[in-house]
1. Among the shown structures P, Q, from which was the value -13000 of helix-only ellipticity at 222 nm (-39500 (n - 2.57) for each DSSP H run of 4 or more, over all residues; to 500) calculated?
2. Given 21.5 as the derived value for mean count of other Cβ atoms within 10 Å over residues 37-44, which of the supplied structures P, Q does it correspond to?
3. Which structure, out of P, Q, was FRET efficiency 1/(1 + (r/R0)^6) of positions 69 and 573 (r between Cβ atoms, R0 = 25 Å, to 0.05) calculated from, if the result is 0.55?
4. Here percent of Cα pairs over 19 Å apart, for residues 197-364 alone has been calculated and equals 66, so which of P, Q was it run on?
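FYI, it's all coordinate maths here, none of it is from the lab. In this text the structure is predicted, and so the values were computed from the model without any measurement. Cβ atoms are built from the backbone, for glycine too; each structure is taken alone.
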Structure P
Amino acid sequence: MAQAPLLQLSDISLTFGGDPVFDALSLVVQEGDRVALVGRNGSGKSTLMKVMAGLVEVDRGDRVLGPGVSVGYMQQEPDLSGFETLGEFATSELDPSEMYKVERASEGLKFDPDRLVATASGGERRRAALAKLMAEEPELMLLDEPTNHLDIEAIQWLEDELKATRRAFVLISHDRRFLTELTRATLWIDRGVVARQEQGFAGFEAWRDKAWEDEDMARHKLDRKIKAEARWAVEGISARRKRNQGRVRRLQDMRAERGAQIRRQGAAAMDLASGPKSGKKVIEAQGLRHAFGDKVIARDFSITVQRGDRVAFVGPNGVGKTTLIRILMGEIAPDAGTVKLGTNLVPAVFDQARAQLDPNLSLWESLTGDKEMRVSGQADQVMVRGQPKHVVGYLKEFLFDEAQARAPVRSLSGGEKARLLLAGLMARESNLLVLDEPTNDLDVETLDLLQELLDDYDGTVLLISHDRDFLDRVATQTVAMEGAGRTVLYAGGWSDYRAQRKAEAAPAAKPKAAVAPASEKTKQKAAAAGLSFTEKHRLEELPAVIERLEAEIAKLEEFLAAPDLFTREPLKFKKATEALVERQTALSDAEEEWLTLEEKAEAP
């Protein structure tokens with residue numbers, strides 16, 4: 001008997017401000033689904049997720065949950081009113097026996113449960129909300145940009161947790177790698193229509209491009225038919241007026257169909273203009289040391305940045321990436337060491353804190369009030385790469401409409417604020433770009449365009465990002481800031497850095513040990529050893545994880561052993577083979593992890 005869906009939306013229609021967001025939308029989420037929810041900024045992804053969570057009342061249609069199904073929603077702006085600390089909020093729905101789950105999540109997501117809500121940053125509040133959701137383990141998790149405000153280590157922790165869960169989830173994210181690793185189906189919102197493909201995000205772009213290619217072909221055929229019929233109407237209708245009124249009506253219908261088609265939102269018309277060529281050597285730093293109190297940011301760090309380099313700075317939040325770049329730019333004097341800047345530098349900076357944006361100014365005022373963009377005597381003009389341009393026209397190039405030009409900055413979404421900052425940045429000529437978290441909140445298409453622009457940019461780029469895919473696409477060198485002043489330069493992007501780091505740290509191969517269930521002795525050793533709370537809990541749970549993986553592998557091998565399976569059910573054979581490889585890899589990783597933790601627990 002088929003199992004009831006976790007969630008079903010039927011014939012949903014929703015209108016905001018006279019414009020339909022969705023019309024006759026239907027979708028189903030089944031048990032075990034891992035779904036990417038994708039679409040351009042402003043397409044309605046977050047709105048749809050709120051509809052799925054039951055937080056938005058629709059104009060028409062039904063939302064039906066399966067019997068006893070619980071739904072958890074990761075909010076962009078969680079409401080923590082009524083709670084004194086982040087931990088109190090995160091554990092508010094848990095049984096006392098489950099409190100450890102929040103403590104474990106707080107280590108992985110890097111927030112302090114004892115932090116007062118009144119003094120917590122927006123990022124800390126979001127991390128507490130995410131920990132709350134992960135600890136409660138609802139049957140369906142709705143995650144709206146969960147990686148925002150997470151560093152790469154926390155993103156990896158969350159990715160591993162979601163890989164291990166048996167709960168269903170729907171995921172909005174700008175992080176390509178995160179989506180690719182986790183999803184097995186894709187919901188695509190495009191101009192109010194939601195389509196589903198039973199492939200994860202890895203297959204999305206090919207699917208999207210094919211759909212758009214088919215759409216363009218159909219539109220081209222319709223345009224040619226309208227043109228031919230219109231010519232006939234002019235030249236041949238007078239002789240056969242009565243007999244051909246039906247053909248005239250069909251022409252009118254085709255014109256109405258063409259007029260009703262909604263054009264796709266184009267990509268932002270972004271451009272980067274390099275200024276005068278800088279000297280070949282852009283930055284030369286020798287023996288840098290810097291600390292804030294007891295916190296060492298860099299210890300004996302040296303780097304030479306040449307013209308055209310793309311240098312990425314990676315590391316945990318709070319390790320000092322922005323501070324190190326400010327030292328390299330000559331804005332902060334190091335405690336020790338020297339920094340020499342090259343000649344003829346024209347820098348431009350993208351600030352992750354959005355401090356360059358005044359929330360009370362309008363978009364118009366934000367651009368025309370910028371002294372570097374101001375055109376003397378022209379209140380409605382901005383200087384764009386040396387040429388005056390009407391402010392509304394320039395805003396339209398970054399996908400803002402005329403009505404938004406006079407709206408306050410505070411009304412913008414995160415992605416729109418990022419585009420407004422990029423509009424200011426790209427109006428300038430430069431030969432040194434400093435990009436501090438430029439990828440946050442940008443949709444996939446805008447990220448693609450930004451990457452292409454950086455590829456073609458003649459100047460030098462200093463980049464901070466937690467987006468692993470973007471780092472791999474852009475960076476030629478990576479400065480890894482690993483804490484306690486350890487700051488090391490590696491060739492290539494994120495994946496290159498991790499491969500080199502792993503090779504450096506690889507111990508001599510050890511034979512695998514048999515894994516026994518966690519005993520009281522193991523637990524006592526773990527408690528006595530220098531293991532963190534997460535490591536202690538992980539050591540205790542790994543035997544059960546390994547046992548489960550071994551059982552699943554045995555079942556898959558038995559299933560694949562059928563001699564005619566490949567010819568009889570090729571799709572099932574393919575999926576079972578992929579699942580077997582995935583579980584064998586997971587088993588090997590789990591055994592290696594258990595061995596490492598067991599050795600650490602036994603260490604004196």
Structure Q
Amino acid sequence: MTDKVEFLKTVKPFDKLPEEVLLGVADLLQEVKYTKDTAIYHQEVTKMKGVDLIAEGEYESFFYDSEQNKRVVEHHYSGYCYGGISVLLNRKRSLRSVIAKKGTLVYFLPRRDFRQLCQGYEDFFHHFTAEFGHRMLNDEFAHFVKKPTAFQDNFIASDQLYSRKIETLVYRELVTCLGDTPIYEAARLMAEKKVSCLFVQEPQGQIIGYLTDISIRDNVVARQVSVQEPVRQVMDNPIVSISTQGFVYEAILLMFRTKTRYLLVEENGQYLGFLSRNKLLSEQAQSPFVFIQSVKLAQSVEELKRKWEKVPEIVYQLLDRGVKPEIVNQVITTVSDTIATKVIEGVIEEMGTPPAKFVFMVLGSEGRKEQTLNTDQDNAIIYEDKANEQRELVREYFLSFAERVSERLDTIGFSFCKGGFMAKNSKWTHSLSHWKRNYTSWMQEPDPETVMKFSTFFDCRYIYGEAAIMDELREFLDQELQKPLGRFLYHMAQNALQYEPPLTFFRNIKTFTKGSQEVFDIKKTMTPIVDLVRVYALKDRVFKTNTGERLEALRDLGEFTEKDFQELMHSYYYLMSLRLKKQAVQIIQDKAAADNFIDLHSLTKIEQVTLKEIFKTIANFQASIKLKFTNSLLG
């Protein structure tokens with residue numbers, strides 16, 4: 001008996017129990033021996049009758065994937081307690097598969113006795129919930145624990161599309177000609193090589209454009225251009241490429257964003273071949289990308305509205321199949337951008353060619369490519385500076401243009417911004433020089449209210465217009481951010497501290513009553529991560545707008561360690577997954593408008609424990625920024 005008590009003192013969390021309790025526990029332990037490579041538990045199948053305390057030998061625990069490969073393999077030795085998380089948080093089913101190695105001896109504690117210890121001793125119980133929450137910060141561990149409805153489908157979805165790299169595809173060989181080649185010779189070469197895309201290059205080898213069957217139809221035949229003219233006069237561009245290390249889904253989304261049908265495949269600065277959009281889409285007949293193509297073909301506002309109404313179903317299906325929420329965000333954003341582009345093109349067709357070059361840009365969550373299903377309009381217009389006599393004409397056109405675009409987006413389902421951050425608001429449709437003054441005033445003479453109000457403008461991304469205008473604004477901001485901006489960054493950092501993660505002193509999730517539900521606001525919970533990553537991005541002049549992309553760039557710059565990066569990425573996108581799925585269910589099942597309130601009672605124990613760990617992670621990063629960032633900025 002004494003030996004068992006001394007052994008229990010070496011096992012976490014039994015070492016937290018009083019001596020007299022350990023004496024009682026020792027009396028309940030049952031000795032079990034296993035021979036070499038005995039399969040003890042099978043994930044999600046074996047019902048746990050209690051917990052195992054390893055006295056001698058070794059347990060190997062892991063997840064089986066769809067092809068029976070071992071994943072997230074761990075080895076546990078003397079002093080380890082297995083089964084606590086499974087009993088408490090996984091419906092008494094073993095969370096993982098377990099094999100005992102040769103000569104393993106365990107002390108078995110029945111489930112009922114284990115539960116009584118958890119009920120009687122808070123610290124004992126919290127050990128298991130905290131361990132599980134911490135483990136869920138591991139992306140691969142969390143992937144297997146989520147257990148999509150169709151486990152097999154999850155791997156098909158993930159491995160065949162969302163985790164498949166470009167290097168695994170068969171891409172077509174490049175067929176090229178020089179820019180001075182006559183059009184008829186280029187067409188003859190295309191026929192001879194049986195290709196629908198001919199790439200045009202300089203004598204030095206640089207690719208400058210491409211010619212397609214559609215180019216010949218639109219740029220040659222329709223305009224009655226002589227076939228003796230050089231091909232450079234009728235070719236299309238820009239040239240868009242993707243690395244062999246990119247993913248298939250990224251290639252398709254890139255094609256939709258850039259409106260190109262052909263994508264060059266690049267490795268170490270060399271072009272290896274090209275991919276066609278039709279080929280990629282034909283291989284993804286059941287994917288959301290075919291739906292995006294149908295959005296591009298929509299002809300009316302009403303049709304676009306019907307397309308947008310289908311998005312919640314696509315979001316739910318993707319999440320249910322285990323697709324990462326950051327990819328789901330990209331799908332939503334691409335559909336949204338495609339709809340906005342269709343609306344803009346329709347209004348231009350009605351109003352006539354704009355009197356100046358311009359950019360239609362989106363802000364906030366849309367600017368960050370992090371749109372959810374509860375979204376409103378956040379947009380603005382920048383147009384090129386014009387001579388005095390033209391200014392009023394130009395301004396009048398774009399304000400009328402913005403009004404029409406905004407009204408149609410509202411009809412489709414993108415409601416008006418309550419804060420008025422829309423191009424239809426005359427404050428947010430201006431010349432480039434005016435916009436530069438805006439940013440200067442926000443950065444050089446900041447106060448807490450201004451920074452909080454206009455921080456969304458530092459998440460801007462253009463979706464239509466003249467890229468050079470956005471490039472000039474970015475170059476201007478790059479110069480401005482190199483000036484002393486202590487007060488501006490200080491207020492930005494303070495902004496990231498405004499919202500506290502909803503955790504009580506006793507590590508429970510803090511809620512408020514909404515109707516008959518106990519809820520917390522998941523959008524506000526995510527806001528500190530967006531804010532703290534933004535302030536570091538501005539400090540280091542990182543001009544990516546997406547939170548995940550900013551985090552990657554900041555990790556590469558050394559602002560975040562690999563551990564910090566992984567924790568923040570997982571925390572942010574775990575919350576995003578909960579938020580998107582909840583909103584999709586509201587729209588599909590409840591036929592109600594989506595919101596950002598999560599009912600605590602709708603979450604599983606696993607989700608609640610994971611959330612507690614994530615809230616602690618956010619609080620720790622807030623403490624870090626408060627201690628390090630704001631103090632250093634104050635000097």
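1. P
2. Going label by label, the one that fits is P.
3. This figure was derived from Q.
4. Working: P: 76; Q: 66.
Traced to structure Q.
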